[in-house]
Structure I
Amino acid sequence: MNAREISSIKIAIGADHRGFAHKEAIKKSLCVNNLSIEWLDVGTYSSDRCDYPVYASRVAELVSTGVAGRGIVMCGSGIGMAIVANRYHGVYAAQVWNLEVARFAAEHDNANILSIPSDFVSVQESLLMISVWLQVKFLGGRYQKRLDLIDQIE
C-alpha cells in the first residue's frame, strides 16, 4: 500500500501495559503526508499489568477480517505480540526495531501489522518506522511467491 495512493486508512492499535505509553504517544503524534488515520484502539487503556495476547488478538482479528487495513501492536519485546498476531489468517505481522527492517517489512513481506518492542525503541523511532511502513510499496514478484507459499501452510 502506498500512502500517495490512499487518503485515509483504519489502523487497529493495541498494547499491553509496557507498550501503553508508546501507543498513546503514537496516536497523538503520527503524521504521514496525504494520509488521514482513523485509529481503532483496542486497549489497553492504562499502565496496569495485563496480558499481551488479549490485545494482539483484537488487533489481528480486525486486520484479518478487513475491518482495519493495518495494525500496530506494542509490548516490551514485540515478540509475543507478533507470535499471537501471526496465528490469524491473512495476517503478516513483523517485529521491527529500525527503519531498514520496517522498510523490508513493507517491501518484501507485505506486513500488515507492525510489532514494536517498546522497551527497546523510542517513540520517535517508532513514529519514523511506522511512517516508512505506511509509505513504502510492496514489491510483489518473488516476494509475493513467498507469501503464497506461507499461505499454503495449514
Structure II
Amino acid sequence: MDLYEKFNKDMVEAMKNKDKERLTVLRMIKGAMQLDHINNKKEMDESLLIDSVSKQIKMRNDSLEEFKKGNREDLVEQTEKEIAILNEYLPEQLSEEEVDAIIEEAFAKVNPTSAKEMGLIMKEVTPKLKGKADMKEVSNKIKNKLG
C-alpha cells in the first residue's frame, strides 16, 4: 500500500473513530492537496501528498519556533502533535550519512567552481532527497561545502 492509499484509509478510520485531532490534520492535508491539484494541475497521488505534507511540516516548524519564543506551551504541544501525525505520511527519512553521500555524488557530477552553482547542485539532489530529508538542512550543507 502506498502512502496515498494509507492516507485515504487513515482518514476514513479517523472519521469512524471520531478522532477529531487526527481528522483535522488529515483534512488540512487533503485541502492543501486539492488546492495544489486545482491550481497546478497536479495529479492526486503520492508525490502530491509528500509535497503537501512537507510544506505543512515546514510551516509548523516555523510556527513552533515562534510559539517557543512566546512561551506558549499549549500551542507548542499541539503543534508537535500535528507534526507527529504529518510525519506518518512522509517516506522513511534518510540518515545523515546517506544524505551526505548523495550531496558528494552531486558535487562529483556537477564539479562546482563557485557558490553561484548552488542551483545546479540543488537541481541534482532535490529529486533524490525531496520528502526523504529536510531540504533546509540539505541546502545548508551544500552552502557550507561551497563556501
Structure III
Amino acid sequence: MNRMITCTVNGKKKELSVDVRQSLLEVLREQLGLLSVKQGCAVGECGACTVLLDDVPIDACLYLAVWADGRSIRSVEGESRNDKLSRVQQAFVDEGAVQCGICTPGFVMAATSFVEKHKHQKVSRYDIRRGLAGNLCRCTGYETIVTAVQKNLDDDDQ
C-alpha cells in the first residue's frame, strides 16, 4: 500500500509516493538518488545511514518513510553550498578523517548536528566521542574524526 507524503529534503519540497513498509533510507536512495545515505548494518547500530530529521540525527534504516511526512531531512548532498564544502565536510578532508567512504556521510551528519548543538560551548574530546557514539568506522582510529569536529567548535569565525 502506497501513501503520498510531503517533506523537505535538503531544502527542497518533495511529494513522494512511498510504500508504507519502506524505510527512509530506501526512499532517499531509490527515489531521490541520495547515495550518501548508506545501508551498513540495517539494524541501527553503525550509523552509516545517519541523516538529520528536523536537525536531529536518526538512523534512516530504522525510520519509516511515511513518518517523514511534513518533516525536514538533511543529507550530505545538501550540506555544500555553491560548490563549496560545509565547514564540517572541509574539516573532515583537512584532518584526513575519511577512509573508504561507507561511514563518512553518516559521521559528517552526526558531526554537523553535534557542532550545531554545541557551537560556542567548551566541550572535551570525550564529549565529542559520546556525541558520535552511534557511528562506527572500521577503517580509522576515530582521532582524526574527533579532531575535525573539535576544529569546528574551536573556530571563532563560525
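Read the figures in this text as sums done on the coordinates, not as results from a lab. Predicted, not measured: the structure shown is a model, and the values here were computed from it.
Comparing percent of Cα pairs over 29 Å apart across structures I, II, III, the highest value is found for II.
Source structure of the calculated read-out (helix-only ellipticity at 222 nm (-39500 (n - 2.57) for each DSSP H run of 4 or more, over all residues; to 500), -12000) within I, II, III: I.
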